[in-house]
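Each structure below appears as structure tokens.
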Structure P
Amino acid sequence: MASSYFTSIEEREKIFCTELVKYGVEYQKAVIAAQIIASGQGDELLSPSEIKIVKDACKKWSEQNQRLKRLKAVV
């Protein structure tokens, strides 16, 4: 059975924001980064400050996610 699963931009923003905050990204940065990521815009349409916010938020998320994976592997 084929099903089409649609997630609104607002719902994607909430999901991204929750994940970013969960892994230690400051709330205000997480909100902005989530809006940008959920919009799906390419880098060429973003300002340098928006690109930096997204890169910083994603880097923090990635570092904390990897840290959690290492901790789970030890326990």
Structure Q
Amino acid sequence: MVVVLLCVFIVMGLVQVVRPQLLWKANRPLQRPFVKDYDATEPTKAGYTVARVGGVIFLAVATWMLIRHLT
């Protein structure tokens, strides 16, 4: 069960590194009560870069945890 969960985390980390826009668009329904104009709240290129850096760190930690659990 832990291995499956860590694999899901790794896939999420890969999506955040490769296409952070997909995660932002997937979270649009959660913004509905708080945001009137979705396009006005979309992150800038720098914002997506920060998301990618966070994704790399998240991916590294999730991969390390998976390796530690398998050994």
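Please treat every number below as a calculation from the coordinates, not as lab data. Fair warning: this is a prediction, and the values are worked out from it, not measured in the lab. Cβ atoms are built from the backbone, for glycine too; each structure is taken alone.
Laid out as a table, the results:
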{"item": "Source structure (of P, Q) for mean count of other Cβ atoms within 10 Å over residues 18-25, computed value 14.0", "result": "Q"}
{"item": "Value 0.70, calculated as FRET efficiency 1/(1 + (r/R0)^6) of positions 10 and 34 (r between Cβ atoms, R0 = 35 Å, to 0.05), assigned to which of P, Q", "result": "Q"}
{"item": "Structures P, Q, by relative contact order in percent (Cα under 8 Å, 6 or more apart): label with the highest value", "result": "Q"}
{"item": "Parent structure of the calculated result 1.27, given that Cα Rg over 2.2 N^0.38 Å is the read-out and P, Q the choices", "result": "P"}
